[in-house]
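Engineer: Given below, in the form of structure tokens, are the structures.
Where a number appears in this text, it was derived from the coordinates with a stated rule and is not lab data. Source: prediction; values computed, not measured. Cβ atoms are built from the backbone, for glycine too; each structure is taken alone.
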Structure 1
Amino acid sequence: MTTTLKTDHLIYFNQAKEFVLSSFAAVENQLVPLHLTRTVDWLLKLKPLADEALLIAGVTHDIERAFREEAVYEKMFLSENAFRDEAFLDYHQQRSAKIIDKFLASITCPVDLRGRVKHLIAHHETGGDPESNLLKDADSLSFFQTNVDLFVTVKVRESSPEKVKRKFDWMFERISGIDAREHCRPLYEAALKKLFVNAANPDAVSTG
């Protein structure tokens, strides 16, 4: 699902998107920018009049992954909760929020806009208010569109099929909105099917 977004008037959104693209290009990561772009698409599907703060948060919420600290990720993979580790999730959302806030300050983004973006990113994993919940839901929808193959092929070896399944379950169960949940249900069910097929036959996963 893609949405045509006219962004000529969204000055800070455009600069934030360019920052994201250049940051991930520097580490040769194309998947996260795709996920972030699809998150914006879903935000506009769920809330067609989403404002610039929400759109900036959507396109930047995982920026920390472009500057990842490997020791933190290795510790997360080894933990019992792995991808659902609360300490890691908070580290991820708070560090992403700080990176983007610093970038927005560097381009003289208005303080009130910066504050809203920082708040949204700092809560995109856990939600807690209507806009943070919306970002969280769009994040989940995009995850099931863009990240499943990575998890059932690569992440499953870094952790385990059980931990990946718990990640899939959590990404679906955390969705707050009724419409978002119904949009996501077939994507979630397809992800579980792909995980089970891969667990039985690791060579059977396709990227289609």
Structure 2
Amino acid sequence: MNKIIKILILSDFIITSAFGFLAPIFALFLTDKIEGATIETVGFAAAFYWIVAVLTRLPIARRVDRTPSEKDDFYFMIIGSILISAVPFLFILSSKIWHIYLIQAFYGLGYSLRLPGWFAMFTRHISKGREGYEWSLGSIVAGAGSAITAALGGVLASRLGFNALFIIIGIISIFGSAVLTFLYYIFTPNHRGRVVHATKETAPR
């Protein structure tokens, strides 16, 4: 397994684990803290995420595929990860139902920016003959992290409160986004002098 795959898996593990904290308390947060929110609001909030994801992910993926350099994969991942990391902090500022819908749409856009580049880069650099194993490893690692934090989410929310938990989620997500910056030093080994970028045609397999 090469360095790029390890970095991608680590970043996904950290960000997915961070949002695992949110899973058990999101509905309670909405109905308890958002004016006028009901259990129906939870369903509509999920719908806003997926509507934006469906409308934006494929066009962004086509844009990623059309450019020969891996720079676009990297920058889309970074921008998307930053947007995702902002979501927990936006929840702290929310008080109305429409705030939640807007934040969920923002969240969907963040993942639409992050995932196509992540998938493209992971596919391109995966070890030949170990495709099934490495894809499965990435999925299992992220799932395990999410399972652990989901178990802890309710405990931390009850002891620290929603806002403190959102801050924790945001900070961890920022760290997960920052991990991706190590890719820059792999793609640009001469970053102190001439910049050299891998291309999608010449990237190591």
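Engineer: Identify which of structures 1, 2 gives the largest calculated value of relative contact order in percent (Cα under 8 Å, 6 or more apart).
Structural biologist: Numbers: 1: 20; 2: 41.
Answer by largest value of relative contact order in percent (Cα under 8 Å, 6 or more apart): 2.
Engineer: A value of -0.53, -0.68, -0.79 was computed for log10 I(q)/I(0) by the Debye sum over Cα atoms at q = 0.19, 0.23, 0.26 Å⁻¹, for residues 71-110 alone; which of 1, 2 is the source structure? Don't skip to the answer; put the middle values down first.
Structural biologist: Details: 1: -0.58, -0.69, -0.79; 2: -0.53, -0.68, -0.79.
Only one of 1, 2 returns -0.53, -0.68, -0.79 for log10 I(q)/I(0) by the Debye sum over Cα atoms at q = 0.19, 0.23, 0.26 Å⁻¹, for residues 71-110 alone, namely 2.
Engineer: Okay, moving on. If we compute distance in nm of label points 7 Å out along Cα→Cβ at positions 63 and 167 for structures 1, 2, which one ends up with the highest value? Display every interim value, and only then the final one.
Structural biologist: Working: 1: 2.4; 2: 3.4.
Comparing 1, 2 by distance in nm of label points 7 Å out along Cα→Cβ at positions 63 and 167, the maximum is at 2.
Engineer: Compute Kirkwood radius over Cα pairs in Å for each of 1, 2 and report the one that scores greatest. The partial results should precede the final answer.
Structural biologist: Values: 1: 17.4; 2: 17.9.
When Kirkwood radius over Cα pairs in Å is computed for each of 1, 2, structure 2 gives the biggest number.
Engineer: Upon calculation of distance in nm of label points 7 Å out along Cα→Cβ at positions 15 and 159 from the atomic coordinates, which of the structures 1, 2 produces 3.6?
Structural biologist: On the way: 1: 3.6; 2: 2.9.
This value belongs to structure 1.
Engineer: Taking distance in nm of label points 7 Å out along Cα→Cβ at positions 31 and 183 as the criterion, which structure among 1, 2 has the greatest value?
Structural biologist: Result for distance in nm of label points 7 Å out along Cα→Cβ at positions 31 and 183 over 1, 2: largest is 2.
Engineer: I have -21000 for helix-only ellipticity at 222 nm (-39500 (n - 2.57) for each DSSP H run of 4 or more, over all residues; to 500), calculated from one of the structures 1, 2. Which structure is it? Walk me through the numbers on the way to the answer.
Structural biologist: Numbers: 1: -21000; 2: -27000.
Computed on structure 1.
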